[in-house]
Structure 1
Amino acid sequence: MPSALPKSPAVVLLSGGMDSCVCAALAAKDYDVAALHISYGQRTEEKERRSFAAICDRLGIRTRLAVRNEALRAIGGSALTDPSLAVPESHAIGLDVPVTYVPFRNAHFLSVAVSWAEVMGAEKIYIGAVEQDSSGYPDCRPAYYQAFNQVVRAGTKEGRIGIVTPLIAMRKSEIVALGLELGAPFDLTWSCYSREDRACGVCDSCVLRLRAFRETGAEDPIPYVLAAREA
């Protein structure tokens, strides 16, 4: 039998979280994935970096780039990068954009991804942005990615690189179901905003994640603080 044609390369932004892990597993079906991880001085930086490496190992992703962004920590303005700002519990978050929003973070991440994609000849960049069941971050809206794609087309040599957001309209429970179908290694992922040993279970990211697994009828395989899980 003739050998299969080699897959085209695609860059996947892989934070180490649940959504980006599912995104990587999805992209790996059709592309030769190159995984990009960007640390930016966030509270769970070391844990997320370890999750990134472990997910790559499990999914067989060999091409990897891990870089550090110094600007976002220096700029501050977010509870994820400024230790003087407390990470709020989910029930304390109102209708406004929460203090866990890192100002214009995804633009920093996508800029690195586009540069790398242009060098390696990749025409797709996958990012696990989600609008539904999210904290309401403005850089996770479809209009943001439509506009950013216009910038990429105008600002690259060939103008053929496109940002793909396959999860953006999905609910978290649907993302969990898709990940289970794809065999995404949820046990290696990390979503908690504030802890690196056991997930707190009460920040917005933890609550959304736990709710998604509960609605799917599956058990979240990562460790949580016992008191928080029983609440």
Structure 2
Amino acid sequence: MADATLISARRTSVDDVFDHLHEQITTLALKPGDRISEAEVAAQFGVSRQPVRDAFNRLANLDLLLIRPQRATEVRRFSTRQIEKARFVRASIEKEVVRRAAANCDATGAARLDAALLLQGAAVGSGDVPGFGKLDFEFHKAICEIAGTDYAFDVIQQEKAKIDRLCLLGRDKEQRLPDLLEDHRAIAEAIKAHDADTAIAASTIHLSRLDQTIARILASNANFFDQT
């Protein structure tokens, strides 16, 4: 019984460290290239170094940390090759998802999209960048469910997570939100009209918004990117 309690406590410690660092990294409180000390994190949480090491490994598996033997652990920098790969996979999947959504969308699905857009409009009006991010998540999930491919959302999220920090940098100015909202409106209207080709074209434009972000960040913060 005591052993089970210790295992549970250790698991909670790993989760606590992981959740904290994951939020710090994905919100850019910790920036690409920042170094993280295993010993300092352990002291901060009042735990041994083992749960911190386990949390570090989980973050490394998500491509958020770079762990190098005998060298400092650091927040992983962006990789242009990994960004290209993630976007290719996501675009390929979303093309088929919106095609099926356009074919399957009924009155219930249309109402769901309309409700989502109303909430997004309110977020844009109030300049709620974090709130819009959560609604963006729900919008793309809804499209997958309308398409009858809810399983596809898991893959989309896995690929999206690899570049979410870039997306956050791209939404750090309120004037970008209206463009993203208009993209969503165009996608939704095409799906409701059962116009697969227009829905795919609108989705492609939506994903291409990141091109401007990447160019801007490369110009202003080249150190955020892996130079190898």
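None of the figures in this text is laboratory data; all of them are computed from the coordinates on show. All of these numbers come straight from a predicted model, not from anything done at the bench. Cβ atoms are built from the backbone, for glycine too; each structure is taken alone.
A few remarks follow.
- helix-only ellipticity at 222 nm (-39500 (n - 2.57) for each DSSP H run of 4 or more, over all residues; to 500) derived as -11500 - corresponding label from 1, 2: 1
- Value 20.0, 61, calculated as Rg and Dmax of the Cα atoms in Å, assigned to which of 1, 2: 2
- When mean count of other Cβ atoms within 10 Å over residues 20-27 is computed for each of 1, 2, the largest belongs to: 1
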